[in-house]
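Following are the structures in question.
Every number in this text was worked out from the coordinates using simple rules, so none of it is lab data. Please read all numbers here as calculations on a predicted model, not as lab measurements. Cβ atoms are built from the backbone, for glycine too; each structure is taken alone.
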Structure I
Amino acid sequence: MELSDNLVIGIDYGSDSARAMLMDAETGNELALSVKEYPRWKQGLYCDAVNYQFRQHPLDYIEVLEFIVNDVINKVPGSKNKVKALSIDVTCSTPIVVDKEGTPLALRNDFSENPNGMFILWKDHTGIKDCDDINEFSKKWHIDYTRYAGGGGNYSAEHFWAKCLHVFRTDAQVKEVGHSFVDACDWLSNVIVGINKPEELKRNICTAGFKVLWNKEWGGYPPNEFFKSLDPALDGIVDTFSKDVYTCVETIGTLTEEWAERLGLTTHVKVTAGNIDAHAGGIGAGVKNKAIVQIIGTSTCDIIVGPKKSDNQLIPGISGQADDSVIPGMVGYEAGQSVYGDYYAWFKKVLMWPLREIFAKTESIDEATKQKVIQEVYDKMIPELARQAKAIPAKDSHIIATDWINGRRTPDVDYTLKGTITGITLSSSAPLLYKSIVEATAYGSRAIVEQFITNGIEIEEIIAVGGISQKSPYVMQVLSDVLGMPIKVIATREACALGVAMCAAVAAGIYNRLEDAQEKMGMGISTIYYPDEENHKHYNNEYKKYRQLEKVKELT
């Protein structure tokens with residue numbers, strides 16, 4: 001294949017693995033893709049799911065980065081010297097505590113096995129109480145600095161400061177050595193261009209605006225006085241941040257000699273500011289004014305952009321909003337669900353219990369046969385549940401479930417909520433239960449769409465991307481029926497890597513605007529799901545019951 005001289009690399013760090021996409025920015029051709037799981041995370045190290053603790057070792061990130069970048073370069077002979085830029089996104093907010101030199105504590109011998117010195121994954125909810133304290137305190141302060149993060153003062157336990165506060169409150173040794181915190185996308189992007197000290201880090205506007213309380217309205221980050229008054233544990237942290245923030249298409253440096261060698265590239269490669277994975281996915285899927293992108297996987301993120309308004313219109317109940325995020329020059333909005341595919345995986349795990357705990361231990365069948373049977377059932381379970389659930393008429397969906405099994409992100413964040421399944425009878429079957437769970441995730445998506453529309457954000461188009469959208473036709477059809485709108489599925493499972501590749505193309509000067517890169521490098525539409533009108537009418541009534549279940553919490 002003939003290559004142009006304008007190649008770029010998009011690197012996407014997900015929850016379980018990272019991937020690198022090598023693209024020809026001129027032709028829009030994907031040249032190579034490499035995916036690798038985090039080795040320590042795969043072993044379940046440093047996590048305690050019962051207590052909502054999910055940590056990842058920085059060595060996982062470093063080792064995987066070296067592998068995937070070298071892999072895509074090696075797959076395309078002659079590409080090394082043609083790569084002009086690369087860009088990185090990471091699940092967010094995923095902060096880590098660093099010392100005065102900018103070294104993550106887990107990379108020091110004295111903290112190498114301490115989870116509090118590691119990256120605190122986005123879905124880590126150990127800081128729920130600390131988050132409550134932030135929200136309560138901010139309401140009493142003369143400026144509510146949480147007003148744009150969480151849609152009107154509902155800062156999330158998944159966000160930056162809740163995690164920082166929790167770590168410093170609970171680990172005196174980490175606090176004694178810890179000098180600052182940095183989100184994963186900023187740390188990775190800066191370290192490969194040789195920027196290490198916290199005060200010199202070039203942090204991105206997306207993470208700053210959505211997760212770290214940065215906003216132009218109050219001149220950047222809240223002052224240290226605010227954090228010190230909130231809890232002395234945070235005294236001085238914000239003063240270690242540079243006042244400048246950078247958009248996703250701005251260059252923060254070029255690869256150092258060390259990192260060029262480690263990645264199999266040259267020192268001429270430009271590196272952009274970091275990015276949030278969901279925002280990158282929105283870019284890669286073609287987000288634009290009046291078009292919402294739903295990134296549907298284990299959880300969801302809903303991304304939309306709109307023109308800036310003089311009155312700084314606030315959308316309540318969402319994850320956040322920030323100027324010049326997602327698409328520079330526009331306002332970016334983010335919402336999402338704490339579970340989607342994870343809900344189906346939970347149900348599958350429950351149904352697998354007899355095989356894992358009883359059948360696997362029987363002595364009447366040889367080990368090889370047992371493992372073969374278990375694997376076969378595991379592989380076929382969700383497809384067969386979907387096949388049978390699809391055959392059940394919508395009018396027979398008398399079970400109403402909620403999608404709050406991991407708390408609720410939006411609308412109106414509340415991680416104390418629990419999932420429910422109501423209306424079960426003696427005739428309720430596994431496919432019917434699965435159907436109710438799929439419907440619950442669709443109801444949660446509808447609640448988000450309605451939150452935007454009722455607050456003045458126009459939505460004329462729904463674009464879907466992510467693993468669920470690519471491989472679960474039944475789920476996508478139910479979603480379309482519940483929303484009552486067509487859903488366009490983008491022809492790539494790697495929208496995040498594609499999105500940051502587009503950012504890299506702009507940073508390299510191949511395109512002047514991100515919108516131009518989207519047009520030239522976009523992957524197009526693979527499938528469109530259209531709503532069934534009869535099903536939509538039925539779901540309108542069922543959705544009302546779903547919303548009524550929010551009141552159950554008031555009785556507990």
Structure II
Amino acid sequence: MTYKAPLKDFRYLISKVFDISALSQTDRFAEATPDIFEAVLEEAAKLAEGVLAPLNRSGDEEGCVIRDGVVTTPKGFPEAYAQFAAGGWAGLALDPDHGGQGLPHTLHMMVDEMISTANIGFAMYRGLIDGAFNTIRDFASDDLKALWLPRLASGEVLPTMNLTEPHAGSDLGLLRTKAEPDDEGTYRITGAKIFITGGEADLTRNILHLVLARLPGAPEGSRGISLFLVPKYLEDGSRNAVSCSGIEHKMGLKSSATCSMNYDGARGWLVGAPHSGLKAMFRMMNAARLTTGMQGVCAAEGSHQIVSAYAAERRQGSAPGSSGPGPDPIDRHPDVQRMLRTQKALVQGCRALALRAGLSLDLAHAASDVAEREAHAVRLQLLTPVVKAFTTDAGVEAASLGIQIMGGHGYIREWGAEQWLRDIRVAPIYEGTNGIQALDLVGRKLPLSGGSVVRQFFAEVRADLTRAEALLPEAALGLVALDALEAATRALSACDPLQTAEAATDYLVLFGLVALAREWAGMGALSLQSRADDPDFHDDKIATARFYLTRYLPRHLGHAQVIDFLALKVLSIAAA
């Protein structure tokens with residue numbers, strides 16, 4: 001199957017759904033005109049389709065190899081990375097004061113989607129560049145910035161994020177890696193880390209590890225964690241005391257090296273203040289969470305491209321109402337149509353939601369009005385756990401449906417559908433499991449500004465659904481779901497912490513379903529208005545909008561009922 005970049009859908013989103021030209025009216029993104037967006041997307045599509053996609057299956061089959069601590073990536077990966085770096089893709093959205101191009105993150109998200117859908121294993125190596133760059137820029141010393149930021153922006157160096165240890169997963173307060181000060185003004189890092197993407201690879205000579213560790217006498221728990229910058233090679237060309245002891249043999253992402261790392265007195269530099277490592281590291285993790293959310297879109301898009309082409313050609317049985325001699329293509333059978341339409345609803349709905357978050361990220365930095373910047377900053381905080389969790393779960397669902405659509409052919413490697421399920425299944429786990437994202441949403445994000453942030457978001461969703469209803473009557477179902485979400489939000493305020501935690505995942509899914517209802521109602525109404533411009537394209541949008549609102553959105557009823565039950569249980573216990 002040949003990957004085809006969804007440029008038409010990107011153009012629809014940035015020219016019709018979101019007014020991306022507003023970014024070029026800001027001082028920060030004055031050069032990011034619609035023409036620049038178009039040119040960059042076209043070139044990224046060429047890289048994705050022509051260079052990266054042809055390496056996807058071979059990379060999955062070959063995987064990575066480690067010998068004597070040296071990791072070799074699949075054939076063609078180093079050459080592809082050289083093209084990636086030479087094309088300036090590493091620094092696309094990075095600060096131009098330190099070697100980046102300074103283009104909007106919204107554009108970067110679309111470029112990254114194409115790269116990841118074409119070859120998600122390859123994309124994993126570059127996935128932390130932006131987060132590492134911004135973390136160093138915001139927290140490191142001027143000397144460290146001057147040394148490393150231009151190298152990250154050029155792609156000369158790739159970064160890693162070293163959090164997890166063998167005895168501790170998401171609970172970073174348990175980590176044991178130590179950092180001892182030396183007599184050179186630096187630190188000696190000792191400890192072991194696991195699950196480190198790109199901890200060792202042959203794409204760049206040097207690798208820049210960002211490592212969490214404890215200073216002597218540090219407080220217990222997460223308050224005693226500091227962040228250190230530890231390069232694979234020191235400036236004098238000597239090898240630092242950091243090594244890869246092995247790579248994981250994983251279910252998927254086989255072309256991405258997931259490494260176990262040993263630090264044996266490796267020389268490191270403190271980033272930020274002592275004992276404030278989590279604050280700095282979360283700067284990196286929050287960027288990674290949006291990137292991970294987009295991987296859900298990639299899985300749904302990649303799977304759908306494979307299976308929709310198959311379903312149009314595979315003939316089997318007679319479809320209801322068919323008058324031909326048969327057998328008919330399976331995409332004429334109602335249940336296959338349901339699964340294909342579900343994939344499309346998840347791909348395009350989640351893409352719109354993620355880009356909405358990306359636009360808030362850009363405007364949080366670029367809007368001329370301080371109040372507007374602050375509003376977008378807190379909106380991004382609210383949406384980040386939803387984008388990360390709901391969208392990666394949607395990617396898993398879409399990839400699983402892809403196998404079902406193809407039947408037995410989907411379960412074998414030849415067609416590529418099963419690779420998507422293997423590759424995406426880890427996304428709901430890393431960068432904070434989706435359960436942790438749900439706890440973050442109900443515990444930290446709903447209370448933002450006394451609840452005014454989520455209330456304002458709901459008001460905007462209601463206004464958009466109401467406007468859409470005038471053209472698309474099915475949008476009324478989105479209003480019903482929004483009523484349920486608002487009721488669930490009120491119910492959670494009456495719950496104790498235990499019951500809130502029990503309801504958290506149901507609440508996040510309910511939130512995501514309503515957020516996508518907003519996107520689909522808006523897109524459906526817009527396509528009804530624009531149908532004459534491109535009837536086939538807009539008819540498909542309208543049909544998918546109606547499908548989502550009538551066939552997928554009703555899942556909200558079950559999640560709302562669970563939250564109601566938990567809230568009533570709390571109230572009945574209190575009354576007793």
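Observations
- FRET efficiency 1/(1 + (r/R0)^6) of positions 217 and 505 (r between Cβ atoms, R0 = 41 Å, to 0.05) from the coordinates reads 0.85; which among I, II: I
- Structure (I, II) behind the derived value -18000 of helix-only ellipticity at 222 nm (-39500 (n - 2.57) for each DSSP H run of 4 or more, over all residues; to 500): II
- Structure from which 42 was derived, percent of Cα pairs over 25 Å apart, for residues 121-344 alone, options I, II: I
- Given 5.0 for distance in nm of label points 7 Å out along Cα→Cβ at positions 241 and 449, calculated: source structure among I, II: II
- Origin of the value 16, where relative contact order in percent (Cα under 8 Å, 6 or more apart) was derived from one of I, II: I
- For distance in nm of label points 7 Å out along Cα→Cβ at positions 17 and 249 computed as 3.1, the structure of I, II it came from: I
- A value of 3.3 for distance in nm of label points 7 Å out along Cα→Cβ at positions 9 and 49, calculated from one of I, II, originates in structure I.
- For the structures shown (I, II), FRET efficiency 1/(1 + (r/R0)^6) of positions 441 and 545 (r between Cβ atoms, R0 = 25 Å, to 0.05) is largest in I.
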